[in-house]
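Below you'll find a set of structures to go through.
None of the figures in this text is laboratory data; all of them are computed from the coordinates on show. Since the model is a prediction, treat every value here as computed from it, not as a measurement. Cβ atoms are built from the backbone, for glycine too; each structure is taken alone.
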Structure 1
Amino acid sequence: MSNAQLARLLPTGISRLVSLVSLRMALKGLSAKAWRPFHQAAEVDWNSLPLRLRLLLLFMVRMAGLGFLALFLLLATIPVYVAWHPDPFVGLTIFSIATTHCVGLGIVTRWLHRETGAGTPWKESFAAAGFLVHASVLYVSTR
C-alpha cells in the first residue's frame with residue numbers, strides 16, 4: 001500500500017475510532033439510571049437527592065448521551081459519503097462539527113475537573129479533537 005493510499009484511508013479510520021467511542025458514550029448516557037461516575041464530584045449520594053432533581057439530572061445525562069449518538073451518526077456517515085460523493089467541503093464540514101463537539105466537551109469537563117477535582121475525561125476529549133483535526137487535514141489534502 002502506497003503512502004497516498006494510506007493517507008486516504010486514515011481519515012476514515014480515525015473517524016471510525018472516534019465514532020465507536022462516541023457510540024459507547026451514547027449507550028452509557030442513554031441507558032443511565034443515575035449519574036455517571038465522575039458526577040460524584042457533587043459529593044452527594046444519588047439516592048439522597050429529591051426525586052425531581054434526580055429526574056432532571058438523569059435528563060441531562062441522557063441529553064449528553066443523545067449528543068454522543070449524534071456525533072456517532074455524523075462520523076459514521078463519512079466512509080459511506082466519501083464512497084459515493086467525494087466532496088471535500090462536506091467531509092470537512094463533518095469533521096469540523098465533530099471537532100467542535102469534542103473541543104467543547106473538553107472545555108466543560110476541564111472546567112469541572114478544575115473546580116471539583118473530579119476525574120473527568122477532559123484529556124480524552126481534547127485528544128479526540130486533535131485526532132479529528134489531523135483527519136480533516138489528511139482528508140482535504142488527499143482529495
Structure 2
Amino acid sequence: MSSWQDRFTQKISKVKEASCSQFESMVTDCLEPTFEEIRGFTAQQGLTAAVPVARAGIRTYKFAMTENAYVLMNFRFAGFEHCEMQAEVYAPGSEPKKLQPEHVELPNFDVGWVRRMFEHTLDAFVDAYVASFEGSQRDLVTA
C-alpha cells in the first residue's frame with residue numbers, strides 16, 4: 001500500500017467512526033426509547049419482544065406471537081450517512097417474507113421515522129399471520 005493509500009485509509013476510518021458514533025447516538029435517543037414504548041404496547045396485545053443483537057452499528061428486534069410466528073427487524077448503519085432497516089416476517093405454514101428494505105439518512109433518523117418502521121413492520125407481521133391462519137382454515141374446509 002502506498003503512503004497516500006495508507007493516509008487515505010486512516011482518514012476514511014475516522015469518518016466511518018464518527019458516522020457510526022452518530023448512529024449510536026440516534027439509537028440511544030430515538031430507537032431504544034421507541035422500541036421500549038412499542039414493546040410495552042405489544043406486550044398488552046400478547047406479543048413478546050426481545051433484542052437478540054445489540055452491537056455497534058446494528059440492532060435487531062424480535063416480536064413474537066408464538067415460537068413459529070415472529071418478525072425480525074434489523075436496523076444497521078449503512079455507508080457513511082445512512083441507516084437501513086430490513087425486516088423478515090415468519091408466519092406458520094408459509095415461507096419467511098422479506099419486507100422491502102427502508103433507508104434513511106442519519107439527519108432524518110428520528111422518532112417519527114423509527115415509529116413508522118415499527119408500525120409498518122408490525123402491521124405486515126399481523127397481516128401475514130392472519131393470512132396464514134385464513135389459509136389453513138380454507139384448507140380444512142376444502143379437505
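3.3 is what came out when distance in nm of label points 7 Å out along Cα→Cβ at positions 30 and 86 was calculated for one structure; which of 1, 2 is it? Display every interim value, and only then the final one.
Numbers: 1: 3.3; 2: 2.0.
Answer for the origin of the read-out: 1.
Where does the value 2.3 come from, among 1, 2, when distance in nm of label points 7 Å out along Cα→Cβ at positions 78 and 94 is the thing being computed?
Numbers: 1: 0.8; 2: 2.3.
The correct label is 2.
Can you tell which of 1, 2 yields -28000 when helix-only ellipticity at 222 nm (-39500 (n - 2.57) for each DSSP H run of 4 or more, over all residues; to 500) is derived from it?
On the way: 1: -28000; 2: -17000.
This value belongs to structure 1.
Given a value of 18 for relative contact order in percent (Cα under 8 Å, 6 or more apart), point me to the structure among 1, 2 it was derived from. If you can, show how the numbers build up before the last one.
Details: 1: 34; 2: 18.
The read-out was computed on structure 2.
Out of 1, 2, which one gives 12.6 for mean count of other Cβ atoms within 10 Å over residues 14-21 as computed from the coordinates? Can you show the working numbers first?
Details: 1: 19.2; 2: 12.6.
Value 12.6 for mean count of other Cβ atoms within 10 Å over residues 14-21 corresponds to 2 out of 1, 2.
For which of 1, 2 does mean projected area of the Cα convex hull in nm², calculated from the coordinates, equal 9.3?
Values: 1: 9.3; 2: 10.9.
Comparing all candidates, it corresponds to 1.
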